[in-house]
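Below are structures written as structure tokens.
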Structure P
Amino acid sequence: MVELSRRSLIAAAAASPGVAVAAPGLRQGAGQPQDEAYWAKVAALYDTPPAGVVQLENGNFGAMARSVRAAYAVHTDRVNRETTLYTRGTIGQDLKAVRIKVATLLGVGVDEIAFTRGGTESMQALIGGYNRLKPGDGVLYADLDYDSMQVSMESLARLRGVRVHRIDLPEPATRETLVAAYDQALAQRPDVKLLLLTQLSHRTGLVVPVAEITAAARARGVDVLLDSGHALGQFDFSLTAMGVDFAGLTLHKWIGAPLGVGIVYIRRDRIADIDPSPLEKPYDRIDARVHTGTVNFAAVLAASEAIDVHNTIGVTAKAARLRYLRDRWVGQVRSLPGVQVLTPDDPSLHAGMTSFRLTGRTGFADNADLRKDLFARDKIFTIERDGPAKGACIRVTPSFWNTPADMDRLAAAIRARAV
């Protein structure tokens, strides 16, 4: 890891957005997925993993670029040096500027977003606050939804007196079978009024056709709460174009902000359908829907620099590179006997994250052992995931410093273990 002195941190942060200092010649959005010279410059923005380790578990959170770390240190220094002279003074103007930048990133109104401490908190505000349910109504979620969101949906039976329904998504999947799965589930359960939908599953990497599913739900009078925690920054999308009214998003995964920065989105004319936090007065603003208490101000402020880095690389280039790395290893193992790749090759149904399992090894403990073995023998770091209806799996999540050689090394390791 590179150690940065306070002087170098301040100098780096002063060079807004800092990307040119970290990687001279990096042109905005210019990277083609197979241009290794370009992606080496992108990798130079970050501190790479320890030598010899192939880091393929980048889904938990995204490392900050050095320039973002520098800005974060400067913001932290100011908050701690000026304390309440700043936090009860001009910080409001600085936070407003970050909020405008986030709204621009998402293509939504500034009054339609509020800061949270992550995607989970955003979704908790939406699930717990949705006030259009009455006793006897139904809510629906799927096997690939995030654990905390599933628990929240289940809690609505106790809190709202509703019936909770769960479905298992098709595996393998196509666009048609995914849309049909949700449409049929809603047709068979006319009591459902609220649907939890995960744009990109943290379990398998499956990307669902949000616009089509949302339209099908709306036609049946069902509202959709969209979990976009893993989607933002992995590929390009528009909340408004997809017809989304409610969404939870995270800036500390694929945007690369410091840990603890999320966003809740509520379309302007739907804000009243989410109750204010019990800790807030019943204002009609979106800010009242979430109450975080005193937050890490420096983390929120540094999200501005993270967005600058994201925009310099470009979401189109990022998406193409991540899919290229994913396809590199998947293409070598999909046809192997004993290997099951859990996302289809349709580029609209995956991004960089994809999971696999070995035939017969469907238990969580089996996959935990496999993950440990991959690291012990090959120094490849992945993570096991539980929850898919057909069994647990190993999740592979490359990032921008990974190379084709890393993916070849993974493919060779899987090949050696295939039965």
Structure Q
Amino acid sequence: MTTPLFTRRIRPIVVEALEDARIVLISGARQVGKTTLSMEIAATDHPMRTLTLDDGPTREAALQDPAGFIAGLDAPVLIDEIQRAPGLLLEIKKVVDHDTTPGRFLLTGSANVLSSKRVIDALTGRIDRIRMWPLARSEIVGGELNVVDELLAGRAPQLDGALVGRRAFSSVIAEGGYPEARLRPPGRSRERWFENYIDTALERDLREIADARRIDEMGRLLRLLASQSANLLSYRAVGQRLEMHHDTVQAYVTLLEQMFLVQRLPAWRPGLGARESSRPKVYVCDPGMLAYLLGADVERIERDDQVTGKACETLVAAELLKHASWANSAIRAYHYQREREDIDFVLENRAGDLAAIEVKAKASLDSKDWKWLAALRDASSDRFKSGIVIYSGDQTIPLGDRLWAVPYAGLWA
């Protein structure tokens, strides 16, 4: 089976970064297309030599003599899978300090090699890091809108004739965004792909970034986090279920996040009161992986409400974060809870502008479904640009001042 090539929306961002920064790092999970994208750029937009640390002899040379390895290279150079020889980073730092020409190194990594404070401090001001997620649905279907930009501009995607009901999202969730996994036929073939993917990630990437003494527990932890996807994260509660100390749970969740398997979403705290939640929510990064971890196929996503809610919110979280990675301005994503108030997502840019998103699986709404969006709008005045309820109806509907109901397909319009 030939994997089709998709236009990745972060490509111009990477090319622009190579014109400005001495080092550019594309980081993201395994099998999201980092190597394909970086090699395309190295062959066309920014010609350079390419090396991959997945190659045994190349990796061995880099590990045995990092200084000599880097000294023997004529920049510009692409180094793929840099986490397999993280010692190269400090040697690269020395080289780019001597020659400050932009675009000298393009790196890719499937684990967060910048998690070390020593490395972060050494590379500050020298490196642009660009996050690459699995395919966004708009990249798959050729959608034009950036939803994050639209919402912070005070607009909502305008649709008519979208799929109605749970068919609007069930197959999209089950496929996910990993290029190869989504092409596998539903059933055992796709399940095998995710099974092998997780085993490889835990056995290979985890061992390369940490001395995880209870590495055998990581699979159990990942599955438990899947059951909690879109929920507030309590390290103590998770630890009790796994018979692990809560500090160990927090450390292991951090490792899974560094491997781009889960994502924590912080609480938004606008200073309205001490009762606002400060706990993060946790999400599995890819809805297809979530479906696999939950043992859910398309039919179960549609009929099992215990799966449907968390799967829908995980899908929306994933799409928003992907769009944010190539949005016109930097934004941060949060969740918000205070007493009875609960908003699934709050987006905030550097100017303090806000957009808010609620997620519903149903096709019919009533005023209770957007009352907290309206409350945030009224409390935030002009800072509030838009609020939407994602739902499984067929068209975009105005709900009041700066509020709309938007079909799921609005995320990839």
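Just so it is clear, none of the values below were taken in a lab; they were calculated from the coordinates. What you are looking at is a predicted structure, and each value in this text was computed from that prediction instead of being measured. Cβ atoms are built from the backbone, for glycine too; each structure is taken alone.
Going by distance in nm of label points 7 Å out along Cα→Cβ at positions 87 and 311, which of structures P, Q comes out largest?
Numbers: P: 2.8; Q: 4.7.
Across P, Q, distance in nm of label points 7 Å out along Cα→Cβ at positions 87 and 311 peaks for Q.
Please compute FRET efficiency 1/(1 + (r/R0)^6) of positions 119 and 383 (r between Cβ atoms, R0 = 25 Å, to 0.05) for structures P, Q and give me the label with the greatest value. Mind dumping the intermediate values first?
On the way: P: 0.90; Q: 0.10.
Largest calculated value belongs to P.
Which one of P, Q has distance in nm of label points 7 Å out along Cα→Cβ at positions 111 and 239, as calculated from the coordinates, equal to 1.5?
Numbers: P: 1.5; Q: 2.4.
Working through the options, I get structure P.
Here distance in nm of label points 7 Å out along Cα→Cβ at positions 47 and 375 was derived from just one of the structures P, Q, and that gives 6.1; the source is Q.
Determine which structure produced the value -13000 for helix-only ellipticity at 222 nm (-39500 (n - 2.57) for each DSSP H run of 4 or more, over all residues; to 500), calculated from the coordinates; the candidates are P, Q. Working shown, then result.
Numbers: P: -13000; Q: -11000.
The value was obtained from structure P.
Of structures P, Q, which gives 16.8 when mean count of other Cβ atoms within 10 Å over residues 127-134 is computed from the coordinates? Of the options listed, only P reproduces it. Which one of P, Q has FRET efficiency 1/(1 + (r/R0)^6) of positions 63 and 191 (r between Cβ atoms, R0 = 30 Å, to 0.05), as calculated from the coordinates, equal to 0.30? So the calculation was done on Q.
When relative contact order in percent (Cα under 8 Å, 6 or more apart) is calculated, the result is 18; to which of the structures P, Q does this value belong?
Numbers: P: 23; Q: 18.
Source structure: Q.
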